[in-house]
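There are structures below to look over.
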Structure 1
Amino acid sequence: MDAPTLQTKNLELVAKTRAETRAFIDAMPPEYRKEVSSEWLARLDASAHIDPWVHGFAIRHRASGAVIGTAGFTGPPDANGEVEIAYGVDTEHQGKGYATESAEALVLFAYGHESVRLVRAHTLPEANASTHVLAKCGFQKAGEIVDPNDGVVWRWVRPRAG
């Protein structure tokens, strides 16, 4: 499979390889690496060379070529056709709309797959930059849930249109 690249106005989201993802995990400080679940690491080790559902994307600024963050999914579509997005833009590039562009690109990628019925996201249970990004992308707050890793979070959903 060729590495998919998602284009937005200012960004390219370039699919990462399994080796790139593993190197990123291995380079994390220990306090962050311990937060990566053994279940997810097993999924990574069993994944194909390129699997956007598992490895995600590097966010590259089109004008400068600089990698300014990461975006992806917490895994492939589940049995109900649901996927969860996640994204992060480096501090010096925040407040420029890049998280919104990245989130929208992930939604369009997900809904380009017939099996996906719902895209969701989780945020801290308070108004913040991520809640603003999701609202701008057409997500609606669906309520609070308890995430096994993060505790109480707000769930946001964006069903497939039409």
Structure 2
Amino acid sequence: MNSEQQQRLERDIDRALKSLPEIQAPEHLLSRVMARIEATVAKPWYQRSWPEWPAPARFGSLFALALIFAGFCYAYWIAPEARFMQPLLARLQSLANVTEALWSVLGAFAGLIAGAFRQAGTGVLVGCAAMVFLGYALCVGLGTVYFRVALARR
């Protein structure tokens, strides 16, 4: 399509759209929307989104969050040298060791599953996939039946 035809088509579409009448919203929808807008405006400043807060409150909260972040950074930096933190750090280290052991067990289990799938033939894998799909379809079907029975008018 050349540019002259395209411009003519755009003008025709624009003219057709501008000639359409305005669509009025249903009255119940309009009243609900206006009620929601009024409820949002009536909220106190601390229940609104952060950009709508007054400037002193925004700057104060930003300053407080920066102080909290700086405190955490300082605590992380100084914690290994603090004597009162040694028991907590020892406990965290034991927790990390347990987590590492659990991760290695899960990795071994995943390797075992992967090896079993490599050893299984294509027919077994297709059969397992078909069983999973049929089980899913059965759950969806029974769920639909139960839902319809539960909501049936009596």
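A short reminder: the numbers here are calculations on the coordinates, not readings from a lab. Remember, it's a predicted structure, so these values are computed and weren't measured experimentally. Cβ atoms are built from the backbone, for glycine too; each structure is taken alone.
Miscellaneous remarks
- Value 0.00, calculated as FRET efficiency 1/(1 + (r/R0)^6) of positions 14 and 134 (r between Cβ atoms, R0 = 25 Å, to 0.05), assigned to which of 1, 2: 2
- Identity of the structure behind -8000 (criterion: helix-only ellipticity at 222 nm (-39500 (n - 2.57) for each DSSP H run of 4 or more, over all residues; to 500), calculated), options 1, 2: 1
- When distance in nm of label points 7 Å out along Cα→Cβ at positions 70 and 94 is computed for each of 1, 2, the largest belongs to: 2
- Origin of the value 0.80, where FRET efficiency 1/(1 + (r/R0)^6) of positions 30 and 110 (r between Cβ atoms, R0 = 41 Å, to 0.05) was derived from one of 1, 2: 1
- At a computed 11.9 (mean count of other Cβ atoms within 10 Å over residues 38-45), which of 1, 2: 1
- If you line up 1, 2 by Cα Rg over 2.2 N^0.38 Å, the top spot, with the largest value, goes to 2.
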